[in-house]
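What follows draws every value from the coordinates through simple rules; no lab data is involved. Values in this document were obtained by computation on a predicted structure and should not be read as measured data. Cβ atoms are built from the backbone, for glycine too; each structure is taken alone.
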Structure I
Amino acid sequence: MNTQNFFKNKTILITGGTGSLGSELTKYFLKNYKLKKIILFSRDEQKHFHLEKELNNKKLRFLIGDIRDLRRITLALKEVDYVIHAAAQKHVLLSEYNPQECVNTNILGTQNIIEACINQKVKRCILVSTDKSVNPINLYGATKLVAEKIILSGNNLSGKNGTKFGVVRYGNVLGSKGSILPFFSKLNKEGKKFPITHKDMTRFWISYKESIELVISSLMNFRRGDIFIPILKSIKIIDFVKIINPTAKINIIGIKKGEKIHEELITLEESKYSKKFKNYYVINYDLNKKNNKIFNYTSEHNLFNKKNPIKSAYIKIIKNFL
């Protein structure tokens, strides 16, 4: 089935729909596909209000609600075909300080999504996850790891002909509200020093366009239990600053609680059950044949370099913020 047929006259619900990814996905869907209806589900009424005014489209439905409320999400999923589960409590330090709220949203909320999808006979549900779920050292990452595990276990509950559950996992989205680009851009305009936690710190990067295309492709193509992971390059944060301002002054402030120097997208154990395609890996413990090629997919060893320079599209995104 091609992409147009997959989405034609279908209803899709996006949890966290008024957030950075949800709003960009919505714009992309409206522009490129003939969906019957797009339901944006989130608890931020101000974002709902502003996005409704901005998009002004009859195919959109703005539902205020919390994934921690099983009754509400179950009602919201009536006659929905596909779910993109992007809602999460994401801030690392705030999650450390408010652990129960993080657990309630990222774990218990995800369990509610599973139950509601099965009860309402949703065809497909994909969880949007993060590289911080891989060998996590902070609560946010740990809750996303659990969210991955329980969303995949939903396949055991839904039955052969019930809801199919999968995961898409990737790194930092370049230019998103929670990324360092808006923060660094502001510092640059103010002529201030750039606070860097460690001189060797690296991170994986993906553009909005790439993340949207990945989520859509994953939603269409995942088998029960699949984890989709893009093939990404990483960059040192200190080199990222030099792209913004080659003469910028840097202040090394030390690693914060819950931070890693390098992130990972695939563990050594997961690599045994991974299959590589042109632009992504697929991990599946049940359907993929175990292989002998073991690797650790880390931001330390996948850096942009002279042979693989940073994409011009990334440079353009960065420069547009300045």
Structure II
Amino acid sequence: MVEHNAALIIAYQRIEHISRFVPTLIESGTTDIYVALDGSNNSNIATLQKHLIDEIVAAAQNPRVNVWIWMRDQNLGAAVSVFTAIEWFFQFEEEGLILEDDLAFNSDFVSFAKKCLKDFRQSNSVWLISGNQFFERELETDGPVLSHYPLIWGWATWKDKWLDIKEAILAPGSIQKRFCLNPRILFWEFGRNRSQSGKVDAWDIPLVSPMWKRNKYCVQPPKNLVSNVGVDNYSTHTTHPVWPLMMGVEHLERHSEDYKASAPELTQKLDHLLTTKFYKVRKRHCLLPFYGPIKDLFTPNKFQLGLRERVSRVSIPEKRTLLNGS
């Protein structure tokens, strides 16, 4: 019997990266590929999307591979497009990889994600698996490392964990007294409020604070397995090749051992590195509740409606449209 493995590709108008990584997915044993395309009224983008579908179908000329498609009839924006695509995916799958069209990776990422999906399935504290590792030299480990930060440039999760993630993203933010002088929590709660209100187009920012507060983890590999190569005119957030964009993709040295939770010291070290060097949270962010709202008075909202309202207006298909396969 062929092992069932599923992956979701969320795309808009990039073709070249998907054309390269779809064969990697198939060679690594992926049997079901879901493609969710955001809508557009632009005829040039519509043409690109048709080429993209043709490329995926051509790459998946394998009787054991199914390609499922959801073409949205309107442009939802980055946050709602990703969020609703994941909702659609988990109507039919219990676990799987989640990929956007601006990534590059090799088969080691697929193998790592599949193994972690198996090894951490019963862990209530692990919510997702990432293909990103920005601090290999500092950590000096050959096994997975847990972090409170959800890195989502190529990731994987389970249906039941997605329900928890979904609830955490859409739930109203709050700051308890014990966190009122914590710059990290204040930084992410402020970002959560901006994302939920429609000030910025992001779905993952509201997830960070709940993961810290609830002590939930993202499994990260010992080496970087996925690169964000989406530095182009199509990008929503990443328009300049600053670190860790365009970071190299590496190979793992081991695959066979059972993956277990990392030592608490490694988790603490990785969290500190991500907080200070990647996200650049500083003590001055304790003052965000004072200067943040004033700054936002001069920043127009990207959307009239908040994230929850925008998500609720999207109808998720209850059936799948098969493009290719058996």
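At-a-glance table
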{"item": "Source structure (of I, II) for relative contact order in percent (Cα under 8 Å, 6 or more apart), computed value 15", "result": "I"}
{"item": "At a computed 16.5 (mean count of other Cβ atoms within 10 Å over residues 50-57), which of I, II", "result": "II"}
{"item": "Origin of the derived value 1.6 (distance in nm of label points 7 Å out along Cα→Cβ at positions 34 and 170; candidates I, II)", "result": "II"}
